[in-house]
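Engineer: Each structure below is given as structure tokens.
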Structure I
Amino acid sequence: MPELSSATLIDGAGPVSSWVQRWSHLVAPHGSVLDIACGQGRHMQWFAQRGHVVTGIDRSPAALALAANFGAVVLADIEMAPWPLMNGSQVRQFDAVIVTNYLWRPLLPLIAQSVAPAGLLIYETFSSGNETVGKPSRPDFLLRPGELLTAFAGLRTLAFEEGFAENPPRFLQRIAAVRADLADALDRPPKRYTL
């Protein structure tokens with residue numbers, strides 16, 4: 001499993017995920033990107049530097065103060081309050097939705113709805129087994145085997161990985177998937193996702 005990269009470090013925010021780097025070229029040029037639980041904005045910065053319009057959401061005002069350097073930010077506790085990114089009664093959609101090191105199962109359907117037609121989901125977080133090497137260790141915060149595949153079965157999976165990674169040691173699940181609504185009629189993915 002590829003490791004985290006030291007590319008594009010933000011002071012104190014940590015490295016950009018190699019999984020995010022690997023699939024970020026598939027985001028439509030100048031496309032809109034939502035970073036859920038963005039923290040200090042390491043992935044916001046990555047996408048902003050590539051010309052994307054970036055929005056980050058997090059519950060930490062201190063983290064968002066840094067993330068605001070890279071795009072729009074939304075202060076919200078997405079586990080305890082209604083989803084803040086709505087267009088009237090519709091979930092606001094983005095060309096790409098990024099989630100790393102975060103799991104709140106009730107939010108998974110909203111994450112899928114936030115991906116625009118022909119949009120991309122890049123998701124990476126801890127999975128079962130991580131309790132043997134460190135934190136998080138509670139089952140509430142660890143994906144079950146194949147859970148991302150099940151949670152995002154309505155999207156077309158481009159890539160999926162599950163297993164152990166080193167530096168630092170951790171168990172992960174990763175998915176890159178496209179909402180292929182427009183392409184389904186043609187039974188093929190949009191052109192930019194063709195391998």
Structure II
Amino acid sequence: MYSAPDQSQPEKRRVFISFHHKDEWYRNEFNDRWGDQFIGLDVKLGDIPTESDAEYIKRLIQEDHIRHSSVVVALYGAETRKRKHVDWEISAGVSAKVGGRKGLVVMIIPGFPVSPYNEQGIYDQSRLYPYLHPRTAENLKTGYADVYFWPGMYAQMTDVQVKDLVELAATKRETHADKVHTAYPQYVNNLP
């Protein structure tokens with residue numbers, strides 16, 4: 001006998017998690033903590049043949065993962081801003097060309113090289129910008145993306161509600177579509 005799906009439960013968002021491979025523990029922990037609140041579409045070890053050329057890798061990630069997501073969560077650690085693949089993933093996410101524009105969430109993880117608090121203890125988001133990909137920084141400046149911090153990084157911040165931040169990012173695809181910034185060229189190589 002057929003039973004109609006439960007309409008009282010909202011559909012889970014499809015989320016692509018972008019991260020530097022050195023921060024894989026945080027990607028895994030993100031999925032372990034909050035993975036029941038979304039459908040994860042991130043790339044797992046072995047999904048992409050390591051001997052593949054850059055354009056093929058980019059196309060696989062876009063076609064098989066990002067295209068089907070509604071939100072990209074970018075985990076930013078110590079070296080993330082230097083990684084071309086993370087830049088490509090964020091670029092694909094904010095581009096309308098890859099299955100429609102995705103919401104963008106920036107999650108700062110432990111090891112990030114600077115505090116968002118200045119010497120007077122005042123929160124200043126602009127302190128983060130030099131340590132992010134330029135495209136990410138611009139989308140934070142315009143308000144298309146929002147930045148959050150790994151739980152426990154700063155005592156004065158409340159814990160994040162991942163379902164809420166994913167939902168807000170998904171909503172901003174429509175409400176902030178005029179604020180998305182895509183002008184920066186994609187990285188060709190990793191930065192030193």
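Engineer: Matching task: 0.90 is the computed value of FRET efficiency 1/(1 + (r/R0)^6) of positions 116 and 164 (r between Cβ atoms, R0 = 30 Å, to 0.05). Pick the structure from I, II. Walk me through the numbers before you get to the answer.
Structural biologist: Values: I: 0.35; II: 0.90.
Value 0.90 for FRET efficiency 1/(1 + (r/R0)^6) of positions 116 and 164 (r between Cβ atoms, R0 = 30 Å, to 0.05) corresponds to II out of I, II.
Engineer: Output the label of whichever structure in I, II has the greatest value of relative contact order in percent (Cα under 8 Å, 6 or more apart).
Structural biologist: Comparing I, II by relative contact order in percent (Cα under 8 Å, 6 or more apart), the maximum is at II.
Engineer: Could you tell me which structure in I, II was used to calculate helix-only ellipticity at 222 nm (-39500 (n - 2.57) for each DSSP H run of 4 or more, over all residues; to 500) as -4000? Mind dumping the intermediate values first?
Structural biologist: On the way: I: -4000; II: -9000.
Working through the options, I get structure I.
Engineer: Among I, II, considering only distance in nm of label points 7 Å out along Cα→Cβ at positions 68 and 124, which has the greatest calculated value?
Structural biologist: Numbers: I: 2.8; II: 4.5.
With respect to distance in nm of label points 7 Å out along Cα→Cβ at positions 68 and 124, the highest-scoring structure among I, II is II.
Values in this text are rule-based calculations from the coordinates and carry no lab data. Bear in mind that the values here come from a model prediction, so they are computed numbers and not experimental data. Cβ atoms are built from the backbone, for glycine too; each structure is taken alone.
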